[in-house]
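These notes open a run of structures that come right after.
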Structure P
Amino acid sequence: MLAVRIIGGLPAVVEVPAPTGDGVRVRVASAGICGSDLHLIDSGYAPAVTIGHEIAGITADGRPVAIEPLLPCGRCACCANGDYHLCELAGLSMLGIGTDGGMAAELLVPERCVVRLDPSVDLADASLVEPIAVAVHGLHLAGWTPSSRTAVIGAGSIGCCTLAAITAQGGLADVACRHDHQRLTVERLGGMGAVSDGYDLVVETAGTSSALQAAVRVVRPGGTILLLSIHWEPTPGPGVGLWMKEVRLIHSMTYHRSGNERDVDVAARLLHESPEIGPAIITHRFPLDAATEAFACARDRAAGSIKVVLEP
């Protein structure tokens with residue numbers, strides 16, 4: 001079957017054996033390109049596996065599903081209390097990094113990775129469950145409520161997924177946008193494409209020093225900044241402003257289980273309840289054999305991309 005792997009520092013479509021062994025077989029319908037996939041390539045790290053961790057498809061017995069791509073040990077203290085995203089296996093246990101991911105015709109996953117979808121959810125949009133779950137988890141950690149006055153710095157895919165999670169749960173948010181197409185998407189999702197100041201919560205999704213500094217400028221004294229982005233390079237601190245405002249700085253990574261419900265299940269429900277999210281955020285779709293063009297599109301924000309999805 002065809003799959004996307006990093007060959008010579010670039011994404012390439014190659015033929016690989018179909019997966020065998022134990023697990024739930026999923027025929028992939030959509031696999032999103034994440035910013036972390038681009039950083040993985042840029043870092044020079046080339047895992048010898050199929051990449052892709054934003055995945056949706058259909059099981060051999062006909063169930064429409066999204067995939068939670070974490071493969072925790074299930075035995076450590078973090079796993080025991082529901083924080084399996086902090087498992088001692090760390091990132092090596094993630095589909096698309098430590099083992100074959102979803103940019104392929106099909107894959108095998110443990111049953112625990114399966115996220116059941118309402119049959120009305122379009123599988124072509126359902127790979128968004130994973131990035132929406134990132135937002136759901138972060139908002140929960142930050143103590144967000146629908147009454148929180150909220151701003152989002154950055155209108156890429158995570159920024160727009162954060163806005164979608166907020167509006168789908170009855171809240172409002174202002175979003176700092178760099179490009180006109182981002183502003184149109186923000187407005188389509190029910191947000192305002194500009195920020196002012198005095199926010200209870202500011203969600204930083206751009207992963208740059210300037211974005212963090214902007215977050216400090218617009219948060220209210222005593223407010224909260226949530227870092228949903230990954231700062232891949234050392235980032236200069238925002239300085240005295242963070243101290244003078246006594247800002248609470250929250251870091252968030254992936255998603256977990258709170259009580260009996262996983263963040264990915266909340267995300268799947270929001271996507272079902274708000275079907276406009278998918279068409280608003282997914283700007284480009286490519287067949288699997290056009291992965292090279294898809295990755296180039298995902299890098300070109302100025303050309304209009306927000307979320308680029310492969311459809312095997």
Structure Q
Amino acid sequence: MQPFFSIIVPTRSRPQALSACLASLSALEYPPDHYQVIVVDDGSAVPLEHIVAPFQRQIMLTFIRQENAGPAAARNAGVQHAQGQFLAFTDDDCRPERGWLGCLARAFEEAPDCMVGGRTVNVLTNNLYSVTSQLIVDIVYRHYNVEPRQARFIASNNLAMRAQDFRHIGGFDPAFRTSEDRELCDRWLHQGRRIMYCPEARVGHAHALNLFAFARQHFGYGRGAQRYHRLRSRRQSGSLGKEFGFHLNLRNWLGYPFTQVRASHALPVALLLGLWQAANLAGFMWEAIRQKIGPPGGRYEPVAKRGSDGRSGRPAA
């Protein structure tokens with residue numbers, strides 16, 4: 001018996017990407033009566049019902065809408081409609097390979113109480129910004145997931161776990177607009193749970209970027225990182241000082257990428273890696289200053305407080 005999966009897909013104003021994602025999900029080599037797809041429209045500016053409708057005749061598909069609250073809140077909202085024993089998360093710009101769910105199911109046969117994550121692969125090989133962004137993800141995985149059965153970080157676009165465990169831990173923290181997956185993984189580990197990296201569970205990633213979007217993306221990740229480390233310090237699950245090893249490992253983040261790209265791309269990739277570090281640091285410092293002085297009007301909402309076990313004070317999704 002194959003386990004039943006609920007696949008959660010947050011989306012916002014990307015109809016073409018969503019259509020490609022749903023086409024991939026409808027073509028999974030997995031019993032169609034053993035998975036459902038839940039699409040959560042996080043306040044799109046364009047209607048998406050006509051994108052979803054054709055796929056509702058092919059697979060079990062639920063479509064819900066909410067006011068824009070960010071991907072973490074959208075995933076939590078999707079889980080409220082989940083019927084599966086296991087949850088699998090991906091994004092609207094992702095295209096899971098046919099064997100994706102089968103690989104996750106086999107991983108859960110070995111370790112049903114683990115968080116399991118697979119490998120994400122950039123499919124926009126002619127977009128140098130997307131190529132570099134994927135290289136950064138690979139660098140992160142090489143550092144944090146050296147031991148696949150004792151992994152430390154899995155991105156939210158290729159992530160799965162038991163539904164009961166997700167609900168027990170409190171779901172994603174909706175106060176995070178970025179780095180919500182880092183916070184979830186850290187909270188999971190802090191509670192004595194295990195993460196397993198399963199690179200055979202592959203998802204294609206088609207996130208087109210230009211220079212501005214690349215810089216904005218990593219500026220946002222820097223802001224999320226500052227909030228993450230502040231919350232982490234509060235619950236005593238780690239310290240910022242211990243994370244400097246990642247940035248000091250030049251062989252990994254500066255040496256490894258050049259083994260993966262053509263020689264003609266070496267210089268632009270090097271410049272983009274420098275921009276990544278600069279934008280990330282700028283976002284981190286910007287968020288730290290905002291936390292210290294607050295925005296005009298005092299409307300800034302701090303990271304939600306959590307109990308000693310790392311769970312939020314709000315009800316689980």
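Coordinate-derived values only; no laboratory data. Just so you know, these numbers come straight off a predicted model, no measurement behind them. Cβ atoms are built from the backbone, for glycine too; each structure is taken alone.
Where does the value 21.2 come from, among P, Q, when mean count of other Cβ atoms within 10 Å over residues 111-118 is the thing being computed?
Checking each candidate, the match is Q.
From P, Q, which structure was helix-only ellipticity at 222 nm (-39500 (n - 2.57) for each DSSP H run of 4 or more, over all residues; to 500) = -13500 calculated on?
Q
Can you say which of P, Q returns 31, 21, 19 when semi-axes √(5λ) of the Cα gyration tensor in Å is computed?
Details: P: 31, 21, 19; Q: 28, 24, 21.
Going label by label, the one that fits is P.
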